[in-house]
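Following this line, the structures themselves.
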Structure 1
Amino acid sequence: MADRALNIAAAYAVLNAASKLHHASGAWAFFMREIVKLPPQMGPVVLQSIYSNRWRSSPDPITTVREEAVQCFDNAWKRRGYR
């Protein structure tokens, strides 16, 4: 239980730090590739997901950001008639 609490605290710290990164920095590219595990093209929707703050009430914040970003990305393509 304590390990899970530490992991959640670390995820909160990572997301708070990522919200302050510039999207063109190497640190942002590392965050996208290694932490969120999404391609760099999805950076704007990941940033939007972080700014929405829905992850703050989640038991798994990184997964919440990832899922919300993918959903937002899919919705954007559907609105344009590509899917």
Structure 2
Amino acid sequence: MTSHQDFLDRRLRLITEIETWAEAFADARAAIRRSHEGGGKAILLNGRRLVVSEANVLNLKDLGATFAYLAEHNGVVVTIPVNS
């Protein structure tokens, strides 16, 4: 296997692990609230609103995964794209 293929495999494993174990929410505001209450970061990953650890966010960034932070600004939910 090439090093590029290893990289892609690591990214897929991480995304699959996060989607399996992260706390998922029906709406973005609930995810944002939860991240403020219990720590972690509210993100949008593959269409799912999740709260994940800071460590998982850093791993997603490092592996070049495309996701977005979820935030609320002046009462409006916004997304902040990463690696897009």
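Just so it is clear, none of the values below were taken in a lab; they were calculated from the coordinates. All figures in this text were calculated on a predicted structure; none of them were measured in a lab. Cβ atoms are built from the backbone, for glycine too; each structure is taken alone.
Matching task: -14500 is the computed value of helix-only ellipticity at 222 nm (-39500 (n - 2.57) for each DSSP H run of 4 or more, over all residues; to 500). Pick the structure from 1, 2.
Working through the options, I get structure 2.
Once distance in nm of label points 7 Å out along Cα→Cβ at positions 36 and 52 is calculated for every structure in 1, 2, which label goes with the largest value? Don't jump to the answer; show the numbers that get you there.
Numbers: 1: 1.2; 2: 2.3.
When distance in nm of label points 7 Å out along Cα→Cβ at positions 36 and 52 is computed for each of 1, 2, structure 2 gives the biggest number.
Computing FRET efficiency 1/(1 + (r/R0)^6) of positions 12 and 28 (r between Cβ atoms, R0 = 25 Å, to 0.05) gives 0.50 for which of 1, 2?
Checking each candidate, the match is 2.
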